[in-house]
Structures are given as structure tokens and as C-alpha cells.
1. If you work out mean count of other Cβ atoms within 10 Å over residues 165-172 for P, Q, which one comes out largest?
2. Tell me which of P, Q gives 140 when you compute volume of the Cα convex hull per residue in Å³.
3. Taking distance in nm of label points 7 Å out along Cα→Cβ at positions 5 and 125 as the quantity of interest, name the structure among P, Q where it is greatest.
4. Out of P, Q, choose the structure whose coordinates give mean count of other Cβ atoms within 10 Å over residues 37-44 equal to 12.8 when calculated.
5. If relative contact order in percent (Cα under 8 Å, 6 or more apart) computes to 24, which of P, Q did it come from?
6. For which of P, Q does helix-only ellipticity at 222 nm (-39500 (n - 2.57) for each DSSP H run of 4 or more, over all residues; to 500), calculated from the coordinates, equal -9500?
Structure P
């Protein structure tokens with residue numbers, strides 16, 4: 001790999017010797033005679049590796065190192081010194097130096113440090129890319145008013161240590177909300193530990209949450225650290241918390257009240273500092289009335305409730321979501337991009353999406369894989385949507401209206417269906433034709449339960 005290597009040293013002989021070695025290795029060598037000149041080169045040329053003298057007139061190497069890291073933290077800096085000490089090396093390492101070399105420097109050490117520094121830079125770049133991708137993957141996409149209310153609630157909840165209860169239908173993105181709260185909190189750099197309470201059988205969930213000692217039960221051949229302990233100083237996300245048994249609920253309540261857990265098979269209490277975010281698609285207030293959920297736990301969990309709207313209540317976000325999921329799929333699978341036509345997106349925007357954002361994502365992926373061409377149009381979308389179970393809706397025009405309001409509603413519905421058919425169920429064109437905003441047309445479609453698969 002051809003790299004840009006900067007040498008910052010006030011001695012001409014050192015600069016000349018190192019340039020010869022760097023040129024021989026096939027890299028581009030940049031030179032600077034002082035700390036300030038070196039900083040100017042870093043800002044202008046963006047080197048990959050810097051060899052930096054520690055003792056120079058004016059600005060010393062440690063100060064230059066600090067400023068280089070402020071300019072570009074990805075630059076790997078090798079400190080060189082004729083008076084190297086352990087203290088100097090320790091200080092330089094704390095400031096972000098890759099390594100420290102003593103003068104005179106052997107040519108092999110120059111080659112070795114360049115090679116290792118470039119590998120370190122490559123690894124850092126990869127990690128940064130993974131983090132960026134993870135951030136994109138867990139991004140909440142859309143700018144509807146309904147989603148803005150969610151993001152506003154997240155921004156208010158995140159800086160606190162209060163428990164959060166995220167509730168909404170299956171597939172709306174409750175985990176994304178939980179991750180956003182964690183990511184924007186003071187605990188954001190600590191662990192985010194997720195537990196799907198619905199996926200764990202009763203006999204295992206307590207062991208999973210609180211851990212166990214060796215021999216605590218049949219099959220416990222070794223000690224296990226529970227999820228609450230793993231989330232110490234971080235966040236634990238209890239997904240589908242409404243599926244917990246009353247016995248487990250009582251133990252979770254104790255953790256919230258006392259800040260401590262007991263592993264199964266142990267009488268010793270362990271202090272834990274984990275923020276709890278819970279999520280459910282159940283109506284917990286009804287569960288309390290039915291005796292299946294503890295009221296005291298509910299009050300503990302719902303200090304900050306965050307409702308997440310279903311996709312049908314934020315249809316204006318669907319076009320952006322379609323593009324987002326298509327891009328993610330292509331990136332994850334090294335897949336050739338395909339283009340959704342505006343009419344196809346409009347058709348998808350008019351669907352009910354009972355499975356919410358999760359169903360939409362799966363549908364986008366299915367269309368990306370199964371569509372043979374490079375363009376996804378209404379025919380492809382209609383074929384996929386037809387394959388999903390839809391509610392049969394009787395035409396209100398078939399029944400005789402008994403009031404003026406009913407007559408107006410029947411007439412309005414018939415008018416909308418007629419215009420939609422005229423424009424091939426293209427939402428944008430229809431909205432333009434009848435002189436109404438797309439958002440208003442979507443509301444009318446929902447109000448009158450107008451679907452292409454039942455009205456076309």
C-alpha cells in the first residue's frame with residue numbers, strides 16, 4: 001500500500017535519512033522542519049503516518065501530537081526521540097501516539113512502524129465504518145409529525161436515568177426507540193443488553209436475567225452472569241415485558257427498587273446500576289385489570305412512556321423508508337440497486353401494513369430479490385401485496401344511505417375510487433388532479449378503507 005508519510009524533525013540529517021528509507025519503501029514522503037510547519041502539512045496533505053520528533057525549538061512534539069489528533073484522529077503518530085524515557089513514552093501513548101522510537105533509528109524499524117501503523121489505521125477505519133453502518137441500521141427514518149413526536153420524547157428521556165416504557169404495535173420499531181434513548185444518554189458508550197422476554201421459556205428467563213451459580217439446577221455446569229449484571233453502568237432493554245410471569249415480574253421489581261440481583265443458587269446480593277427500558281405491544285393497563293401484570297411494576301416501568309405510532313399513521317414516511325431499506329439491503333448483500341417507480345411507491349404508501357415497518361422492510365427486500373429487471377413498478381408491488389392476507393371490505397355504495405352525512409361519504413368514496421382508477425392508482429397524480437394534499441388523500445383512503453386490491 002502506497003502511503004503518505006510525514007517526517008517532522010528540526011535536524012536536516014534525520015529528515016534526509018528517513019526520506020531515503022521511506023522513498024525506498026515506495027511511500028510518498030513529506031517533510032517539515034518544525035512543529036508548526038508539521039501541523040500545516042497535516043491540515044493540507046492529510047498524511048497517513050507521522051514520524052514526530054519530541055524535542056524541537058518552539059512547539060515540542062507532545063504539543064504537536066495533541067494538535068494532530070485534534071485535526072485528524074485517524075493519523076497514526078510515531079514519536080522519535082534522542083532522549084527517550086519511559087515517562088515520555090507513557091505520556092505520548094496517553095495522547096494517542098502509535099509507538100515511540102529512540103534515535104538513531106534503524107531502517108528496519110522505520111519499515112516495521114509504517115507497516116504496523118497502516119494496519120492499525122485500516123482497522124480503525126473498518127471499525128468506524130461498522131459503527132456508521134450500525135448507526136444507519138438503527139436510524140429512525142422519516143419526518144412526519146407523528147415521528148417527530150417520538151424523537152422529541154426520546155430527546156427528553158435520554159439525558160435522564162428514568163425508566164422508559166415504549167409501547168406500540170408489533171413491528172413499529174420499539175427497539176429503535178430504545179437504542180436511540182440509550183445512544184443519546186450518558187450511558188451511550190456502555191453496553192446495550194437486549195432480552196426478548198417472549199422468546200424465553202419460564203424455566204429459563206430468571207437464569208437469563210439474574211444469572212446462576214454452578215449447580216443451581218440440573219444442567220447448570222458452570223456459573224452464568226445474568227443480563228442485569230452484564231448491563232451494569234449501561235442499559236438493559238426488556239422487550240415484550242408484558243409476557244413475563246408474575247414471579248419474574250416480582251424479581252424485576254426488586255431490581256428496580258433495590259438496585260441489586262441474586263443469582264439463582266446464591267444468597268449473595270450483587271449491586272447493579274443498569275437503566276431499564278421496557279417495551280410491549282400489549283395493553284398493560286388491561287393486563288393489570290386481568291391480574292396478569294403487576295400494577296406496582298407498571299408504575300415503575302412507565303415513568304416515561306413513549307408511544308410509537310403504527311405505520312398507517314405516518315404514511316408520508318413510507319417513500320423515505322422504501323429508499324432506506326432498499327439501500328441497506330444493497331449494502332448488506334452487495335446487491336445491484338433497483339429503482340422503485342413513483343407509482344410503485346404510491347401504491348405501497350396506500351397499503352395498510354398490518355406488520356408495520358417490519359412488514360414494509362421485508363416486502364422491500366422481497367421485491368429487490370424477486371424482481372428480474374432493474375425497475376420495480378406497480379405490477380411487481382401489486383403481486384406482492386396480493387399475496388398478503390387483506391381484510392375484505394364491502395363497498396359502502398352498495399347500501400342505501402339513510403342520512404345526508406352518509407350520502408356525502410358514499411359520494412366522496414365513489415368519487416375517490418373513480419379518480420384513482422383513472423390514474424392507475426397513482427396517489428400523487430390523483431391528489432394533484434383533485435387538488436388536495438397527498439397526506440389528506442391518504443387520510444381519506446384510511447377513513448373509507450379504500451384499497452386497490454378490493455376496489456380495482
Structure Q
């Protein structure tokens with residue numbers, strides 16, 4: 001359906017009328033620290049914070065007039081509207097990565113200043129979840145009849161393994177069309193493969209300890225080590241700070257999303273460079289120098305022979321977590337790989353290079369890439385919506401990030417990072433301009449009307 005101008009005007013008027021409340025609802029949701037995989041409790045498999053966020057989002061849906069809401073074992077929730085034989089599904093998530101260091105204020109404040117709302121999840125992905133709920137409410141309020149059932153899927157484990165999607169697929173139907181506002185505009189129809197792997201090796205200790213990283217998919221903004229002797233000062237890597245305090249070394253970089261490591265300053269890579277200049281014993285020096293040589297300050301896997309680029313993008317490979325103490329060393333890395341690199345080639349290169357340093361693979365979570373035909377109804381309609389709202393021609397993109405889209409056959413990522421702008425997902429001071437929320441809501445509302453709406457009288 002192509003909604004007429006009067007319908008679009010009614011949709012926009014409703015969004016504008018309720019926008020202040022939308023912002024307040026997002027603030028309330030951001031104030032819930034729904035960090036992925038919290039300590040499970042009875043009825044709360046992903047922890048209290050995630051449970052509270054899902055409960056609040058479903059209550060918001062009820063308040064907006066949607067009675068058909070469900071929690072699927074606390075792993076995800078659904079909000080349904082309409083009764084068509086086919087389904088349009090909008091997928092957003094309520095879990096967030098740990099706040100990390102470097103914030104100018106409380107990362108769970110939801111504070112509004114200078115026309116932006118700040119807090120973990122404002123961009124990834126609570127802001128989009130709230131916008132989706134308000135967009136559907138605007139479509140209903142404007143009197144748009146639905147030829148397809150519309151479902152909003154509220155996931156709770158997107159950042160740490162997607163158990164939410166596994167649970168959804170156990171009992172729920174595959175959507176006929178789906179999009180997730182969890183990437184960037186204009187639209188993403190191609191996602192590279194993702195590998196998050198853990199490698200371990202014995203380590204005698206020798207008084208060296210390292211503690212770095214908060215999540216497998218987050219480039220660490222800070223890293224710290226403790227030495228068996230007073231640290232020897234050395235120059236800080238470009239763009240980083242080093243603090244030497246007795247036996248400790250602390251490196252401050254700039255955190256970010258592992259899918260876009262070039263936008264961050266990996267403090268772990270900086271720490272390895274600093275430790276390689278310390279008078280460590282042979283075992284410890286071989287460990288840190290070997291890792292430093294492999295990763296250096298590169299983000300494209302050159303040290304592993306994996307610097308490959310094809311039409312889907314350039315491979316990225318970064319260390320995200322490292323724990324070293326007297327019980328051993330445990331390294332976590334994140335790789336986003338193009339279609340030209342097979343899983344077998346990737347793991348063989350990682351195993352060989354890290355094996356030379358005494359590491360063996362403890363686990364690896366590998367997700368294949370995802371591609372949707374750009375000539376289908378879904379892609380062409382969403383690009384048309386975006387072009388109408390921006391006045392700019394739009395073409396689909398390929399990204400290294402992993403979204404819910406890869407879980408379904410006919411699904412793409414649509415928004416919400418502005419075209420051509422770096423996102424702030426997983427970064428300190430994550431925030432979204434208020435007018436961007438209004439824009440996202442209007443775009444999603446028109447997308448719903450065009451993909452699921454029927455002409456009046458049908």
C-alpha cells in the first residue's frame with residue numbers, strides 16, 4: 001500500500017503530539033541497567049535488569065493500546081497487531097552491553113542535554129524499540145487497515161548470543177517480511193560472518209596479571225596490568241594515555257563496537273605494546289610480545305594473513321578481552337569476515353598463529369554471513385520510504401555488524417544510525433538526538449503502513 005498524503009499527515013501529527021511522552025518512556029527504559037546475561041534468578045533467565053526492561057516495554061505496549069503481548073520465557077517478548085495471514089516483524093532488543101569507562105555522566109541516566117538523550121541503549125537498541133512501538137501506535141491511530149499482521153519482537157539477548165532468537169524459533173512462525181532498526185541507514189541487506197573465539201594457554205604467572213575487556217563484541221577503552229616490579233615508564237601509543245603507578249600499568253584508549261574497530265582506540269593493543277617494553281621474565285615477555293606482534297595496532301588481521309576484502313567489505317579482527325594470572329591466560333577475539341573467507345580458513349589461521357604462542361582454541365561461536373536480494377519487495381519498499389523522507393537516492397549496504405536480520409530468510413537491517421555518520425553504539429557517551437528519534441519513528445511508521453497496510457475499504 002502507498003499511503004496517501006492525508007494518511008501520512010495524520011501519522012506525523014500523532015507522532016508529534018505524543019513525542020514528549022515517547023522521550024520520557026525512553027528515559028525510563030534507559031534507566032534500567034539491562035546489561036546482557038545478568039545473574040539468573042527464578043523467572044529471570046537473563047538477570048533482573050533484562051527482566052525489568054522487558055516488563056517495562058510490554059507495559060508500555062499495553063499503555064499504547066496493544067493488548068496482545070507476551071513474554072516468551074523471559075528471553076524475548078512479542079507485541080502483535082492485526083490478524084493477516086502474513087506477518088511483518090520489526091525486531092529490536094532491550095539488552096545492552098556493559099557501560100564501560102569514559103562516560104561524562106551516569107551511563108544509565110537517560111539525561112537530555114543539548115538536544116540529545118544520553119545513556120547506554122539510546123542508540124543500541126532501546127531508542128529503536130520505543131520508536132517501533134510508537135510508530136505502530138501512530139499507524140493504528142491514523143486508521144490504516146492492515147493486510148498483514150504486524151509483530152514487534154523485543155529481544156533480550158542480542159548482545160550475548162541471541163538465545164532470544166533460539167527461543168522464538170521454537171514456537172513462533174517465520175515472518176514473511178522483517179526488518180530490524182539496529183544498524184544504519186539507508187538499509188543493510190548484507191552482513192558479514194561473525195566469529196568470537198576464546199583461546200587459552202597455561203601460564204606460570206611470574207607475577208604478571210592482566211585484566212582487560214568487558215564483552216566479546218566491545219573494543220576495550222581501558223586495560224590494566226600488574227607487574228612483579230615497579231613499572232618502567234614508556235611512551236603512550238598514539239591517541240592513548242598510560243598511567244604508571246608503582247607495580248601497575250593502566251592504558252586508556254577509546255572503546256567502541258567490535259564491528260567498527262577503526263572507530264575505537266583499543267586499550268588492550270596499547271597495553272600489549274607497553275608491556276612488551278617491560279623487563280619481564282622470558283615466559284611473560286614471549287606472551288605479551290607475541291600477542292603484540294600478531295595484533296599490533298592493525299584491525300584487519302594482517303598478522304594472521306587474513307587481510308581480505310571483497311564486495312561485502314574488509315575483514316576485521318581485534319582482541320577484546322584478556323585475562324592473565326597464575327592460573328593461565330585467556331584471550332577473546334572478535335572477527336567480522338567477508339564472504340570470500342570460509343569458516344575453515346579463518347579458524348585454521350587463528351589456530352596456527354595463536355598456537356605458535358602456546359594457545360589452543362577453547363571455544364568459537366561462528367555465524368555465517370547474510371544476504372537478501374535487493375530487488376525484492378522488502379528492500380525496494382524500505383529504500384523508497386527512506387528516499388521520500390530524505391530526498392536522497394539510496395542503495396543497500398553491507399556491514400560487519402551482526403543483527404537479528406541474519407536469523408530469518410527475508411529480513412534486513414533498516415536504520416537507525418544516520419547515513420554516512422559514525423555510530424556511537426558500545427561507546428562512552430552513547431546518545432541520540434531527539435529529532436533523530438522523531439525521524440526514526442516517522443520512517444518506521446510509513447514502512448509499516450506500506451508493507452502491512454491495505455487500502456481503505458479492503
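1. P
2. Of the options listed, only Q reproduces it.
3. When distance in nm of label points 7 Å out along Cα→Cβ at positions 5 and 125 is calculated for P, Q, structure Q comes out on top.
4. Values: P: 17.2; Q: 12.8.
Traced to structure Q.
5. Details: P: 11; Q: 24.
Structure Q accounts for this read-out.
6. Values: P: -15000; Q: -9500.
Going label by label, the one that fits is Q.
All of the numbers you see were taken from the coordinates with simple rules; none came from a lab. The structure presented is a predicted model; accordingly, all values stated were derived computationally and were not measured. Cβ atoms are built from the backbone, for glycine too; each structure is taken alone.
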